[in-house]
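> The next part holds the structures, each set out as structure tokens.
Derivation of every value follows stated rules applied to the coordinates shown; laboratory data play no part. As the structure is a prediction and not an experimental result, all values here were calculated from the model.
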Structure I
Amino acid sequence: MIVGMRKLNLAVLSYDRDLVLNALERTHAVEIKEHAETESTSFLASDRETLAAYLSSLEGTLGVISSHAPQTKEGKEALRDGFEVAYSEFLAAKDYRAQADALIENTARAVEERAAAEGEIARLTREIATANPYTMSAVRFSECHDTKHTAVRFGFVPLFAWETLQKALDSLPLTAYEATMSEDGAIVFAVCHKSALQPFEELLTAASFSACPYTGERTGAELLSALEEERRAQEARKDAAERALVSFSSELRPLKIYCDYVGFELEKAEASAKMQTTAHAVFMEAFVPADGEETVKSALDALEIPLYCAFSDPSEDEPVPTLLKNNRVVENFELITNMYSPPNSREMDPNTVMSFFYSLFLGFIMADIGYGLMMLFGGGLLYRKSKKGGLKSLSGVFAVCGVFAIVWGFLFNSLFGLAVLPFTVMPNAQTAMYTVMGIGLPAVLVISLMLGVIQLMAGYLCKAVQTWRRSGFWDGVFDGVVWAVFSLGVEIALFGLVEEFHASVLTAAGGIVAGVSLVVAVFTAGRKQKFLGKITKGFGSLYALIGYFSDVLSYLRLYALMLTGAIIAQVVSQYALAMLTSGSFLAVVGVFLMIVGHIFNLAIGLLGAYIHTARLQYIEFFGKFYEGDGVLFVPLGSERKYIDLKNAA
């Protein structure tokens with residue numbers, strides 16, 4: 001159901017504002033709204049931007065430290081969110097500011113150190129790769145220089161060019177060379193008289209000669225040793241930075257508490273920006289659930305400070321947030337409705353009715369005892385393990401739908417696609433046919449249409465209830481009940497048209513009910529219009545029949561999805577059983593096929609069933625009465641990411 005809202009008007013002295021906001025946060029029952037501006041007041045200044053930037057730096061630090069938490073029991077425990085914190089400990093987190101600032105600085109420094117070390121390691125690795133070939137030569141780099149009459153060249157020649165260069169140097173007069181071979185090429189120390197310098201250098205260039213980039217008294221081996229020593233030092237520098245980041249994981253718990261505390265301070269700053277102020281007082285307006293009014297009053301009275309507090313009903317045209325309050329089963333289905341649009345605060349909550357039909361249809365599509373058990377236990381386990389949020393609600397939806405799938409599975413006599421029961425209540429989805437007006441139609445197709453008409457009838461009844469809640473009795477009768485009766489007539493007529501039911505007398509009865517209700521709908525459609533409008537509205541209701549029967553046909557998707565899943569399940573089971581009973585190595589393949597095949601079919605079936613069942617609710621069912629466009633109630637203090645407060649109201 002949708003909880004009624006009360007409006008809170010509150011005035012406090014400026015220096016008590018933070019104290020009041022802390023008390024309101026603890027109730028989890030107050031959403032601050034923007035206060036109307038008046039001549040004698042102005043909006044309260046707020047440091048939202050500063051707090052948002054600070055929170056961003058805190059969460060960035062938290063992310064870095066979390067990624068370096070050790071993979072131990074203690075480390076994994078520190079990574080867990082949703083741990084309980086006493087309210088006194090939560091408020092005391094403000095004293096963690098100095099440690100948090102130091103942690104931000106130290107973490108940033110460690111990250112910079114690690115990045116710098118990694119950059120140096122990459123550079124040194126490239127240097128080592130370049131210097132490595134020169135370790136084959138005992139020539140010191142300082143010896144590689146020209147003299148008055150000779151030119152000296154010391155460097156590397158690729159292996160593919162060495163043989164050609166060697167022959168050319170052998171044939172060039174006034175040259176000498178020494179080469180040390182490696183896997184990649186040759187380290188060449190070559191000397192020529194300067195009179196032969198030009199052809200000498202042309203030969204080296206053609207051979208892709210790379211001059212040695214190093215100078216000094218060291219040999220290649222000595223240079224390589226120095227470079228490797230430097231790389232080890234940088235690796236030690238990187239390891240030290242990594243160890244520092246790992247050591248910070250001991251601060252994860254207090255840092256998470258502090259992040260949520262700063263998040264709460266940001267919430268208060270954003271709430272404060274909606275308030276009006278004078279030189280000495282602050283005025284705020286808020287929405288409070290009707291059943292939370294006494295809790296809020298008690299929290300304010302307990303402060304024992306001067307303040308003004310008054311509750312009233314919101315005005316008819318005032319936007320009011322929506323708070324849904326349902327049992328634990330229906331609560332999970334709020335996710336489905338909210339994905340479309342949350343209900344507005346002045347309409348009926350569709351979730352109770354919708355959750356039944358959603359479960360009925362998704363269970364009908366799966367319609368298998370085995371798949372239903374997998375959905376029930378798999379969804380139930382995930383529901384127990386998950387924290388509050390979309391995953392928990394979705395797993396709860398699948399668990400509930402699993403119960404319906406089991407029931408439908410019994411009715412259709414299907415266990416992983418095989419008939420295992422001695423009885424079958426429902427017709428075979430693949431072979432059974434019903435005769436409707438002399439035409440043979442798949443039996444389950446007809447059943448799908450009947451289920452669709454029932455939901456459309458429920459949608460029109462919801463329309464009537466919603467209209468009656470707004471004191472529009474006759475509007476509820478003519479716009480809701482009449483069309484619900486029309487749907488009932490269609491359902492009765494459809495039942496009578498199926499020759500296998502042997503109830504042809506119902507065809508005429510259903511036709512009369514549908515016809516009379518349609519006439520009433522036509523003549524009452526324009527009841528609020530003037531003369532010409534009455535006629536056009538009446539014809540408009542006749543035209544709406546096209547949309548109505550189009551909606552009914554949409555429920556054929558139930559049959560299509562069910563048939564697809566049933567055939568795949570049957571094929572997988574039959575092939576797997578044939579392999580299991582073959583008495584050969586194929587038995588192992590049969591086990592694999594049975595497990596993987598049914599898991600795949602369940603996953604694909606659930607994906608299609610989830611989407612198409614939701615579509616039937618959004619378009620066909622909600623289209624009859626649902627308004628939506630609501631904004632969910634978000635109480636002050638509800639934005640915590642990492643902790644759960646104990647003893648919160």
Structure II
Amino acid sequence: MDSPTLLSRIDSPADMKRLSRPELRQLCAEVRDFVLQTVSQTGGHLGSNLGTVELTVALHHVFNTPHDRIVWDVGHQTYPHKILTGRRDRMHTLRQIGGIAGFPRRDESEYDTFGTAHSSTSISAALGMALGAKLKGEDRKAIAVIGDGAMSAGMAFEALNNAGVPHAGVSADILVILNDNDMSISPPVGALNKYLARLMSGNFYEAARQSAKAVLKNAPPLFELARRFEEHAKGMVIPGTIFEEFGFNYVGPIDGHDLESLIPTLENLRSRRGPQFLHVVTKKGYGYRLAEADPVKYHAASARFNPAEGFPPSKPGKPSFTQVFGQWLCDMAEADERLVGITPAMREGSGMVDFHNRFPQRYHDVGIAEQHAVTFAAGLACEGLKPVVAIYSTFLQRGYDQMIHDVAIQNLPVMFALDRAGIVGADGPTHAGAYDIAYVRCIPNCALLVPSDEAECRLALSTAFRHSGPAAVRYPRGSGTGVPAGTELATWPWGKGVLRRQASRNERSELLPRIGMLAFGTLLQPALKAAESLDATVADMRFVKPLDTDLVLQLARSCDALVTVEEGCTMGGAGSAVAECLAAAGVAVPLLILGLPDVFTEHGDPAKILAHCGLDAAGIEKSIRQRFALRPTLAAVNS
């Protein structure tokens with residue numbers, strides 16, 4: 001990709017300091033085009049990055065980064081930041097194995113001051129950095145850039161509450177920037193509001209304010225009257241009263257695409273001490289007509305596209321597991337009026353659009369508030385309803401305490417539909433559902449079902465929903481083998497797996513140890529393929545908890561060795577459950593546990609990552625041969 005003329009001269013934010021306003025506007029246009037061209041080739045988040053170009057340019061132009069710390073909440077809007085901080089020439093590797101990440105990473109650049117990807121952490125991190133600088137005697141600013149969606153989470157308000165109060169008499173030099181992209185730039189955000197924002201961020205206003213405060217403190221009734229007058233006067237033109245109550249000086253809202261508003265206001269706030277709050281209004285997809293018209297559709301690109309034409313029409317193909325869940329949810333809601341669907345701000349991602357349209361009274365999007373989502377579901381269950389919490393595996397980690405204390409201890413019938421289980425690909429370690437098997441199976445009363453294909457997914461969902469206690473169903477991102485899911489609401493026998501392949505034991509296979517493979521979830525397919533070469537017996541376990549102990553012991557007694565296969569961490573996972581079962585029964589049989597290694601899985605193509613982890617058919621076979629095949633038979637060795 002050829003670099004635009006001005007952008008090609010920007011290798012670090014220092015190169016932006018001497019640019020004029022017209023040059024900065026040109027730079028914004030070039031950065032925006034570079035983002036569009038990059039994402040059209042690599043895939044990735046689009047609308048959010050197009051919306052933060054001017055804000056990114058203004059921040060790096062005004063502040064002394066990386067000495068001044070910028071923490072980007074979530075971080076899916078940091079492509080312009082990466083482009084301007086020395087990574088422009090690597091953007092073609094975005095979200096690919098060995099390439100740069102789609103989110104900030106401390107080990108990637110000194111400008112990535114804090115690794116993010118889950119929402120609502122920026123204010124807490126920036127506050128820690130600001131007070132850390134104070135303790136070290138360093139003069140630096142900490143800036144948290146947080147979206148209006150992320151501001152809905154409780155953690156953001158906990159941080160605001162903490163940041164607005166001096167610690168040991170010391171106020172943090174923190175600037176919180178609310179990037180509000182869920183509203184249009186309304187008439188109040190015009191010339192008058194621009195003037196007021198610059199006035200309230202300037203030294204004259206602050207000096208007058210502090211002088212009046214000093215004088216009026218000697219007359220408490222007048223001081224309180226003046227305080228209330230200021231609060232209500234500001235409240236007439238700005239929605240900042242709540243942030244003032246937290247102890248912040250609120251400025252805005254201002255147009256986040258207007259450098260003539262952004263730069264002077266940021267320059268004023270740079271010199272201000274204590275907690276500052278700037279409200280900027282931006283538009284997702286800004287500057288790209290198609291993304292502005294449909295910000296939900298253009299939130300992210302999953303494949304290559306022509307920017308002039310936009311995303312190509314989706315081609316009919318195998319339904320994804322998410323689509324199977326969405327259809328099941330509507331069908332079960334039709335059959336059982338007790339069903340209530342809950343999502344923490346992931347309506348589209350979790351496949352709940354149709355459910356929302358058909359059953360609006362039974363649909364609840366609680367915002368980015370996973371803890372609340374789980375306890376809210378528990379409250380519904382107390383009233384005899386049957387809540388289904390549709391949540392990504394990695395996001396349920398945020399509601400884990402509530403899952404234990406509010407759902408499991410009370411043994412309430414809350415069902416968790418765990419999307420994005422296992423490897424998720426380009427979003428990397430923050431989004432990988434690697435730990436749900438381990439963290440769910442250790443909770444008393446909680447069941448965990450692991451379907452191997454689309455048809456089993458529907459059966460598992462129905463089985464979990466009709467269970468009388470807490471139950472979770474995990475399924476991956478994307479499509480499976482294409483097995484038709486059907487339309488029935490049938491269930492599985494509770495806690496029972498099935499044999500999918502029985503060893504033939506021909507003359508060739510008699511020379512090999514008898515291998516019994518226990519597959520948990522969608523890795524059943526590569527396990528079956530590997531079993532063909534090994535003439536192994538394969539069980540589709542279906543349940544991690546309750547584990548089908550009868551089937552485990554049956555295979556342990558008929559095979560020379562067992563192999564467990566799961567797309568999750570091996571520590572405390574399904575393989576551990578099998579080992580515990582064997583130990584409890586006093587059965588000694590060699591056991592090979594295959595799963596995700598004890599490292600954070602990097603970003604990249606999911607199939608390549610699974611192969612790298614040895615969890616494709618070839619990798620499974622190779623691991624088994626290395627462990628067992630060189631021995632004549634394990635039974636002979638044992639005898």
Structure III
Amino acid sequence: MKINTTAKIGNLEIKNRLIMTAMGVGLGNHEGEATEDFIAFYARRAKGGCGLIITEITRVCEGHGIGEYDQLSLSTDDNIPSFTKLAEEIHKYGSKIFVQLHHPGRETYTQLTGTEELVSASAIPSVAAPQPTRSLTIEEIHELVEQFGDAALRAKKANVDGVEIHGAHGYLIQQFLSANDNKRTDEYGGSAENRRRFLLEIIENIKEKCGEYYPISVRLSSSEFLDNVGITSGITVEETIETAKAVENAGVSLLNISAGTYATGFTIVEPTSYEQGWKIPFATEIRNNVNIPVAATGVIREAGFANKLIEEDKVDFVALGRPWLCDPDFGNKALSGNDDDIRKCMSCVYCFDTAGESLVTGGAHAKCAVNPEMGNETVYTKLQKNGNGKKAVVVGAGPGGLEAAIILAERNYDVTIFEKNDYLGGQLYLASLPPHKQKMRYFIVYAAKKLKDYGVDLRLNTTVSAEEIRALNPYVTIIATGSEPIRPSKIPGINNDNVYTPVEILKGEVTLANQRVIVVGSGLTGMETAIALQTAGNEVSIVEMQDVCGSGGGQTVIMDERGTLAKLGVCTMPGHRLLEIRSDAVIVADNADIEVEIPCDSVVISLGVKSVNSYEDLLNDLSNVFVIGDAKCAGRRIGDAVHEAYKIAYRI
């Protein structure tokens with residue numbers, strides 16, 4: 001079997017083996033309707049070849065059941081019409097759609113629910129965002145069972161093909177399933193059988209209301225991985241196998257296997273350090289013990305890898321989340337064998353970080369770092385092919401410059417890129433060099449192919465002059481010259497021979513081994529440099545002026561890096577500022593101005609970057625000159641540069 005073969009979920013035939021899993025993107029409205037933006041977002045993935053789309057979390061009740069600000073809702077008949085429109089649009093492309101039914105339990109906020117307390121199986125607050133929490137009464141449990149069934153019936157009335165019960169990721173149903181969270185002494189607590197009762201009653205109620213053959217999927221965490229944080233009472237694979245058997249006997253048509261809980265959140269939304277397919281063995285073990293189809297996630301990024309999972313009979317369906325955000329045509333490209341044309345997900349979690357507060361407060365939707373069209377399907381409706389061979393010049397081949405060149409070339413501009421280095425990607429390339437960061441190179445590889453496909457004139461190792469640019473008489477000029485490391489001149493010893501920048505270390509221009517190294521500054525670049533140096537056999541310490549290491553943006557990745565630093569034994573010294581660099585030591589001062597001498601052999605200064613832009617003033621006689629990315633404002637994230645570049649190239 002391959003991913004392009006059909007398969008059945010119950011009596012429902014799915015056109016291929018690719019599933020889009022539920023992800024909160026914030027495109028609904030506060031009333032829980034599927035808006036035009038929401039429908040366009042999902043329809044684009046159906047058009048792109050997805051076999052089965054599972055919507056983001058959809059609440060079954062108001063009040064304590066609200067998990068996001070603009071979350072979908074099937075708590076009322078009022079929303080059936082918008083779901084009907086959603087299903088109709090998905091069906092136009094031969095795809096199927098399930099609605100994921102959800103209750104957050106304690107994993108939400110009282111500012112969302114409007115209640116004084118959150119609810120759970122037991123009165124145990126969340127470890128991620130602790131708030132007052134109480135146990136559900138038996139009467140409330142029975143009411144919720146009915147509400148899940150009522151919501152499923154509304155989905156069926158809207159011509160939605162099936163529903164998925166969210167029993168994973170630490171939400172309410174998993175709070176009942178987990179002995180770590182469920183301390184009840186009634187019929188819904190204690191034994192594993194009792195802890196499954198809530199889930200099984202929901203399945204039974206849905207079947208009573210929707211009919212025996214209406215497809216039901218259950219999403220389960222294979223393991224909570226709580227043993228990683230010293231807790232032995234969490235859900236294990238062995239226990240999930242028994243739960244899987246129980247829901248199969250209850251008549252479920254599909255198991256959608258993920259992993260994790262809020263205390264082990266990286267196992268749910270993995271940063272780039274996690275290997276492709278790492279969760280699949282757990283799903284396969286569960287599959288070997290049931291007779292219904294099993295779908296599974298696991299940082300699957302490459303179509304060839306996905307196909308191999310089906311060929312080797314590891315899973316029945318490949319469940320993908322973020323790859324559909326990066327490339328809505330993932331399905332069509334994968335099914336036709338065009339893996340090299342897929343804009344692959346780098347696991348940079350820009351989508352997760354940009355969703356962030358908006359899922360609680362409303363407003364902005366999630367964004368993909370390398371796909372500005374994601375969530376903007378009703379804004380960027382059609383790329384005009386009206387460049388007509390007009391000249392476009394891009395200076396700098398970082399992520400912003402690459403995106404601008406691709407879009408301009410696609411619009412039939414005659415594009416030339418000048419890049420001073422012998423490689424593409426700029427800061428993104430450097431970010432791909434530390435251990436376990438190779439996925440950060442995906443966009444560079446994709447961009448290089450697109451430039452070749454479009455016949456872009458790419459000139460590496462070239463520092464272009466303003467006169468040479470002017471001589472090309474460009475219609476549009478994009479300045480994407482990036483940034484360079486800051487070396488504070490006021491620090492004594494900053495220019496010593498044993499002082500380096502992260503760029504010199506990461507590019508391999510300087511090789512350090514068996515040395516005591518001080519890295520000054522704990523932003524993401526500093527942390528990555530420290531990891532690279534420690535892995536290479538050095539004894540590394542990080543000196544940071546702030547009270548915590550890694551206090552900047554992109555906290556999901558930074559928290560992952562903190563964990564890696566701890567595992568590797570890197571010494572971190574927050575609350576210390578650098579005073580002086582000597583040949584064999586650095587002098588730092590703590591928050592009480594007590595000076596400390598730290599012996600070392602080498603020092604790496606990672607105190608941020610400054611913009612590099614020597615062209616703008618020299619080209620002020622040209623029209624349509626745009627400065628983007630770090631060249632415009634230093635220290636921005638990849639997604640900021642790419643989105644800015646796309647907007648300019650789309651509209652010029």
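> Supply the structure label, taken from I, II, III, corresponding to helix-only ellipticity at 222 nm (-39500 (n - 2.57) for each DSSP H run of 4 or more, over all residues; to 500) with the calculated value -9000.
Working: I: -19500; II: -11000; III: -9000.
Comparing all candidates, it corresponds to III.
> Thinking of I, II, III, which structure, once Cα extents along the principal axes in Å is computed, gives back 121, 84, 57? Please report the intermediate quantities before stating the final value.
Working: I: 121, 84, 57; II: 94, 59, 50; III: 75, 65, 47.
Among I, II, III, the structure yielding 121, 84, 57 for Cα extents along the principal axes in Å is I.
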